[in-house]
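Below you'll find the structures, each written out as structure tokens.
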Structure I
Amino acid sequence: MSDIAAREKLLESPEMKEKYDLEYPFYQPDPAAIQQLKTLLIDKNIIIVMGTWCGDSRLQVPHFYKVLDESGVSEKQITLIFVDASKKAAHGLTDNLNIDRVPTFIITAHQKEIGRITEWPLDTLENDIIEILNKKQ
């Protein structure tokens, strides 16, 4: 799989679906962080670059979706891009994104990158997003 897709496409991969079904309900984001993100993520867009073959993607992407869902981010604010093992996507979708590890979560505003989380958060996904968004205000 190497293309732009909706979350449903993510679940077509048996190994991804198995991990998603386990990790999404298990992950419990910090409620205080989620309250901050509800405001901070307004008018922001998210690009998720991942590989269903990648163990880090199978773990972190369900957690990231849980944070976005609890923060009220709509599906139309999220672009999900699947890459192959060379971290390339069909139609050159990632050519200008500087992807060297996956998953990569890119936060944008007005079509400009304001920050990213690559592979693993430094703290937690929700706190790393807050840190990125607070630096850019």
Structure II
Amino acid sequence: MQTQFTIATNGPGLYEFTRQVASWAKGTGLLTLFVQHTSASLVIQENADPEVQVDLQNFFARLVPPTTDPGMAYLTHTYEGPDDMPAHIKAAMLPTHLSIPVTDGRLALGTWQGIYLFEHRDRPQQRRVIAHLG
């Protein structure tokens, strides 16, 4: 069983889509989520305190700044904007797919866990995530 989720983003940040996935994932099996982009990631992260998402975003922005930062002058892929190559680096560091057990129609997530698309680009995007329950 497969479907596709489209997640609209408005710039860098974590976009939770746990409810959409939970509404779709019925039955028992292993759920695989895969983002079809090279400048975004998927993460399971705390969904109780929004400061966690802010801190994660700030950490990765500091770890991999835009190409306008003097420390990033060695990068050559810059024609798509100063956020593009750093977005590819962040996506290489973070997962682009997740596996989540589903038992009797319920995601086997912990109490405070949520599923997030981690957008790394500055401009709004329409991100596609493929879901497969097998």
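At-a-glance table
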{"read-out": "Cα Rg over 2.2 N^0.38 Å - structure with the largest value, from I, II", "value": "II"}
{"read-out": "Among I, II, which structure scores highest (criterion: distance in nm of label points 7 Å out along Cα→Cβ at positions 39 and 63)", "value": "I"}
{"read-out": "With helix-only ellipticity at 222 nm (-39500 (n - 2.57) for each DSSP H run of 4 or more, over all residues; to 500) derived as -12000, matching label from I, II", "value": "I"}
{"read-out": "Comparison of I, II - label where FRET efficiency 1/(1 + (r/R0)^6) of positions 7 and 71 (r between Cβ atoms, R0 = 25 Å, to 0.05) is highest", "value": "I"}
{"read-out": "For relative contact order in percent (Cα under 8 Å, 6 or more apart) computed as 32, the structure of I, II it came from", "value": "I"}
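Since every read-out is calculated from the coordinates, none of them should be taken as a lab result. None of the values given here were measured: they were computed from a predicted structure. Cβ atoms are built from the backbone, for glycine too; each structure is taken alone.
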